[in-house]
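The data blocks that follow each hold one structure.
All of the numbers you see were taken from the coordinates with simple rules; none came from a lab. The shown structure was predicted, so the numbers you read here are calculated from the model rather than taken from an experiment. Cβ atoms are built from the backbone, for glycine too; each structure is taken alone.
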Structure I
Amino acid sequence: MQLFLILRGLNKMEFKKLEEMVYSPYFNKSKKCRELFEILKPFYPNFNDSLLNKEALFFQLYPEKKKFTSTFHTIMSQLQDLAEEHLIQLELNDRLLYKKHLLLKSHLKKGFHRRFSAQYKETMDRFANIKKRDSINFLEKYLIELDFYNYEKVVKGRDKPPNPAALSKNLDSFFWIQKLILACESEVFSNISSTVDSDKNELIKLSFEEEKSKLQLNENFTQDHLSLLFQSLLRCIQQPDDEEKFDKFLTLFLTTDPRLVDKEEYNEFFIHSINYCIIKIIQGKGEYRNKLFDLYKLIVDFELIYENGYLNLNRVKNIISCAAQVGELEWAESFLENYKDTIHPDQLNSAYHFYLAVIYFYKEQFDDAIKYLSRIETDIDKYYSLNRTTFLIRCYYENKSRFVFENTCKTFRANLKRNKKLTTKEKQSFNAFTRLAVFIHQYRNGLGSKTKQQLLELVNKANPITHKQWLLAKLEELK
C-alpha cells in the first residue's frame, strides 16, 4: 500500500510529528482516521507484518461489522492524504525563505502593510546570514524582492514606480545555474543514450566567450561561483579529450570551501566528475583511477554516501571497487567495517558479502571471493546482479575452473538476451565482455582459432564493453 511506503520513509521524529498532525483537529477531524493510525503505530518502522492487510485492518477498525466495505478505503485515503501533507510540511520547513515569501505575500494580500515592512526587513537580515546557499536561494530571494516590488507599487502608487530592472539579478542567477545544470545533463544523456535527442540543440543554447563573460569567482562564495563551476564542467563534458580543461575544473572544484556549499548541489559535480574519470579509464588511461579515488574519499568526507538514512549501496560498491583497484585494500576493508552498520537491514547480508567478495577478488584470493558471492541471498538491483556474475566469471577464469566458467558464461549471455530491464548499450557491453572472455579462455587452453593479436584487436575495438582493462590484462599474461 502507498501509505505504508510513506510511513516507512519517515524517521522517528518525522513519524512523531505525523502523529501530532493526526491528532490535531485543525488537520484531521476524523475519529476513525486517528483509530487507524493507532492500529498501525506498533508496526513502525517496517510495516511488513502479515496482519497488515485490508481485511484484518478493517475488522480491527470496525469490530462490529461482519462484512468488508469500501468505507475502509476512504479512511485509508484520509490517512494517506495527511501523510502526504506532512511530507509537504517537511519540505517547507527546509525552505525558510520560501515560507517567508508566502508570509509576505499573505501580508500584502490582507493589507497588513506595517507588518509586511517589518517582516521584509527581518527576512533580508536572515538571508544575509545564510552561509550555505544553493541555487534555489536565489529564486527565493527573487520572490521576496518581487513581494517588496509589489508592496512598493501599492504604497507609493503610480507617482513613484519602483525599478523593475532591479528584480532581474537573482532571477537571472537562478535561471543561469539551472540552465547550466540542464546543459550538463543533456550532454551526458546524449553520450550514454542510444536514442538521439533531436531537440538538444534547440533546448539548450549556451555560448561562452571569455571577453564577454561576466561570471566572476567571488571569494565570499556567491552564485557566481556555482555558475563558474557548472560552466567549467560543461566545457569538460563537451570537450572530453581536452584533459587540461578537466584538470582546471577539478582544481577549482576541490578548492571550493565545503563549509559554504549545499551538499546536494555539490553532489552534482561529484557525479559528473566521476563519470568523466570513468570514461577516461575505459579509454585505457589508468592514471584517472587515482583521481577517481580522491573524489570518492571526498564523497565519504562530505557524507554523500547515504540515501534515506542508509548507505547508497551502488555508490559504496563503486567506492570499494575503486579503492581495491588502486591498491588501497586496507582502506577498503576499514571503510566497510566502519560503515556496515548503516546498510539497510534488508540488504545487509547481500551487500556486505558482495563488498567482501570485491576486496578478496583484488587480493587475488579467488576461492574466498566465490565463497562470499555465493552468500548473496537477493539481488539489490540489476547492477548488483550483473556485477556479481561478472565477478564469478573472472574468478572461475583465474581459478581455471573450465566447465563452471563456460557454463556461467553461456547462462549469463542467455539471461542478458531475455532481460528487458537492460538498455541496448548495457546488453552490448556485458555481452561483449562475456564473448571475449570466452575467446581468451579458449586461447589459453589451446582451443580457439583466433590469434592473440586478433583477440587484442577485438578487445580494443569493442565499444561498449565492460571490464576492458581486465580483458587486456589477461591477454598480456598469455605467452
Structure II
Amino acid sequence: MPPYERYISKDWVIEGSFLRLDDKEKAWGEIDGRMRTAVRKAQKSGAVIRSMKGTKEDIAAFRAFCLNPDDIPAMLTDRYHLRFAYMKDELVAAILLQEINDKLFMLCHASTPAAKDREIPSLLIWNTVEEFAGKRFRHLDVGASYRTSLQKFFSGWATARYPMIMKPPDLKPTLMLTPFDTQAMDMPAPPVASQITEQALQATFAGKPYTFFPRAMYAIFTLAKWLRNKNIVRDDGEFWITTTTDTHYVSSCVTSAIEQSAKWSRTLGPKTQAIFVIHEFGFPHPRLQELRAIADERKIPLIEDCAYGWSTTDIGSIGDFAIYSLTKSFPVQFGGYLVGKSFTPEELWHGYGCSDEGKRIHTERCLAPWLGQIEESKKRRRENYVWFQDLFGVARTYFPLNDGVDPGAFVLTVESEERMEEVSAFVRRFGIECANYWKNSAIMLPVHQRLTPAHRTYIAGAVHATERAWCGVPHAQP
C-alpha cells in the first residue's frame, strides 16, 4: 500500500456550470432564482463596471485583493477579458475571462468583503451575459469546485451542466476505443454459433467470397501481396490511398502492410494501379462513386477500408474488395475480414504467413451472440456520439454525424497540434484510450456500444479538466 499523503479530492466526477450566452432572456429565466435576486440587489448598489486593458498596473490592482493571486496570468493577451467593478471610484471586485474555442472561461473572480455583501460578484457574471450574449460564444464556463460552498455558488448560474474530474482516481477504469472488455470474454456462445456467424456473414457480404484474418492489417497485407503476385499491381505501380477527409492522417497499420509488397501515394497519378479508399472512423468517403468510375476507366481494383463502420450505409459494396475489422465493431479480441477474395488456410499459411484456423473458429463462435445486436449497437454508438457532440458543440465535432453512419470514434478538435498531444496524454492518465488525429489538431474518444452514461461522463470530465487546467486554474473563485 502507498504511504499516507495529505488528502486531496478532485478524483471523482462533479458537475460544472455552463451559463448560456446565445440568448440573454433565456439565460435570465434559467438561472437559479437566488442569482436573479443577487443581481437585482447589486444593480441597486450603484456599482460601475469598466472594461480594463489588462496592463501591469491593472493586474497588480487585481492581485491586491484576490485570494488566489497566482491564478492571474502575468500578462494578458487579446484572448482575455478583464472587468473591474467600482463603488465611488474604489475598486471592489473583478472578473477575468479567457476565450477557449467557442466558450468563455471564468478564470478568476474576486471581491472585497463589502462588495460581496452587495452581491457585486454576481453583477460581474451577469454583466458578462449582457456583454457577450448573441455573439460567437456558446457558454460562459462558470466553473466547478470540490468545495461545497463554492460549488453551490457556481451551480446557481447553470443553464447547462458538464462533468469534470481533475485527478485520476487510484482505481482507474479501462475504457478503450474498441468495445472489447473483460466481461465480454465470458459471453456465452450458442451451440450452433459457427452456423449463426456463417449465415450472418453471407448475408452481410451479399454472398461474396470472404476470408478471415487474425487482424484487418493482415488482410491488407495479403491483398496487396496477392495483387502483386497476379501482376495486377506491377513493380512500378502504386496504391493511391485516399481518405474521407484526405488530410495527412493515415494509420501505419495500412501503410506498413502495403509497403511489404508495393509502393503507395496520397495522390492519383500515372503510376496508380490500385485505389485504396479509407472510410475514416466509419464516415463514408464523399467521392466513392467518382472513385468507382476512375477504377473502371483505368481497369484497376478499388479497395474499401471499412475497418470502422461495419453498419455504415453504402460502404463496402462499391469496391472490388472490402476490408473489415471485427475488433473495432464488436466486443471480440481478434479478427478481420477480406471481402471479395477467398483464400484457403493452406494458401494463407504457405504464401502469406497469417493463417490461424484456431483463432478463426474461436472468434467466429465469440462473434455469434453479437451479430444479432448490430442495429442496437449502431443505435447506441450514434447516441453516444450525439451526447458528446451536444456537450462539446458542433463546431468542435470534426465529423458531422449524417444519417446511416455507424461511428467508430468521436473526433474532437482542439486548439493546436501541441494541445492535441497535451490533452490526449492527460486523458490517458485516467485509463481512457485517447488517440491523436495527427496534423488535424484533434483527439479520438470512444463512442462504442459498451459505453454506459457513467463512462461517457468520466471521459468528458477528463477532457474538461485538461481545458480548465490549461487556463491555469482548476476552478474560478467568487
Structure III
Amino acid sequence: MTATSTMNRLNIRVRLTLWHAGVLALIILAFSVGVFCLVSVGLYRDLDRSLGRDLAAIEKVYRAEPAELNELESEIGIDYFEVLQETRVLLRTSGWAREGLGHALGATPAPPRSWTTAAGSTFRVAEAAGSGFRIAVAVNEEPVTRSLVVLAAMLAIGVPCALALAIAGGYVLAGRMLAPISAMTARARQITAESLNERLPPGNPADEFGQLSAVINQALARVQRSFEQLRRFTADASHELRTPLTAMRSVGEVAMQSSLDPADYREVIGSMLEEVERLTRLVETLLALTRADSGAIKPARESVDLAALAAGVASQLAVLSEEKGQHLRLVADAPVDATCDPTILSQGLVNLIHNAIKFTPIAGDVCVTVRKILPAEAVIEVQDSGPGIPERHQSYVFDRFYRVDSGRSRDAGGFGLGLAIARWAAEANGGRIELESAEGQGSLFRIVLPLASVP
C-alpha cells in the first residue's frame, strides 16, 4: 500500500494534522540547522579574529622588542605560539611544545584551520609570515566545541518538543476548523425525503464553509422543488389518467345494464372512443415531455424565418378562431431569421396560439407578432384578449398539469401541459419564454430566440 493511499484512508482532521506537523517539522529543522550553522560560523569567526589579534600583537613585539617575547605568555595570556626566524626557533611556548602543535604547520603558511592532537584535543591554528620570520599561534577549541554541543543538545530536545506541541495544537485547530463540517454532516443525516424543508446551518457567509453550506442549501431547495413537482406531477397524472378510464367504465357499465338499440350502442362506443382519444393524447404528450427531459430529442439547429413559421401555424389554427368569431392576426417584420429547430418551435407555438384561442372569448382578438430585439434576439409574441392570469398564478402556469381554473380547463379539453411544452420548446432552442398578464386585461406570451448569425 502506497503512502498516498494510506493518507487517503485517514480522515481529514488527521490528514490536516499530519500535513501541518510535516510542514512545521521541515521549517523547524531548517531553522535549527540554520541557527546551528550561523552560531558555528560566528564562533569560529570570533576565534579567528582573536587569533588574528594575537598574531598582530606577537608580530608587533617581535619587530619592536624581540627580547620581550617571553613576557607575552604571562602578561597577555597567549599560551600557544611559536616564532621562527628563518629556520631557527626564536621562541616556543611550553604549551605549544607539550601539545606538539608544530606538526600542524605546513611548508608554507595557511589560513586558520582546526587541528587535532594525538591526545584528541582540537586547536585552532593561524600563521603569519614576513621577511625572514614566521609566527604561528593556536587556541584551544574546547569552549567553542562545548558551546556547539550545548546548542545541538538544546535543539535536539527542543525540536521534538516543538513537533509534539505542533501535532497536538494542529489536531485541536483542525478540529475547530472542521467543526462546521461536523455540524453540517450531523444535520444532513437528519434530512430525508420527508424533511426536505430543513436546511444546513448557514455559518459564516464570508468563509468557505459558509459558502459550502449556502450551496448545499440551494441544492436542497432545488431537490425539494423537484420532489414537490414530482409529487404534484404524479398526483395530477394519476387524476388525468383516471378521469377517462372512469368515464369509459361508467359508460360501459350503463350500456351493459341496459338494453339499447344499435344507434344507442353506437353512441356509447363513440363516447368511449372519445375518452380513448383523450387518453391517447395525454399519454403521447407525457411521452414527448419525458423524452425531452431525458435528452432523447436533439434539436436540429438551422436558420428559420420566424414570420413564415408563425404564418404557417396561424393558418393551421385559423379554423378554431373562426368557429368562435375571433380575429386572429399576424404582424411580422420581414425577414426575422432565428437559429432553432422549426419542428420543436412549431409545436410550442401551436400550444401558445391554441391556448390563446381557447381562453379568448367569442369575437375576441388574438395577435401573433414577430419582430427583432436589438442587438441579437428575435421574438414571437402571442397576445389575447382573454380574462388574463392573476399574478399569484403566473409563476406556476408553466408547470405541468397546472391550471388557473382547473374545472374550466378540463371541460375545454386541456391537460395543463400546453404551456409546459411551450417552455420546453423555447429552452430547447436556446431561448426563453416570458409572460405578461393582468387579470381582466388578457395575456401576452413571448418566445425569445437568438437571431441567426450573419455569414
Read-out semi-axes √(5λ) of the Cα gyration tensor in Å, computed value 54, 24, 19, structure in I, II, III: II
Starting from the value 8.1: which structure in I, II, III was distance in nm of label points 7 Å out along Cα→Cβ at positions 28 and 364 calculated from? III
Test item: helix-only ellipticity at 222 nm (-39500 (n - 2.57) for each DSSP H run of 4 or more, over all residues; to 500) calculated as -22000, pick one of I, II, III: I
Ranked by distance in nm of label points 7 Å out along Cα→Cβ at positions 20 and 300, the structure on top of I, II, III with the greatest value is III
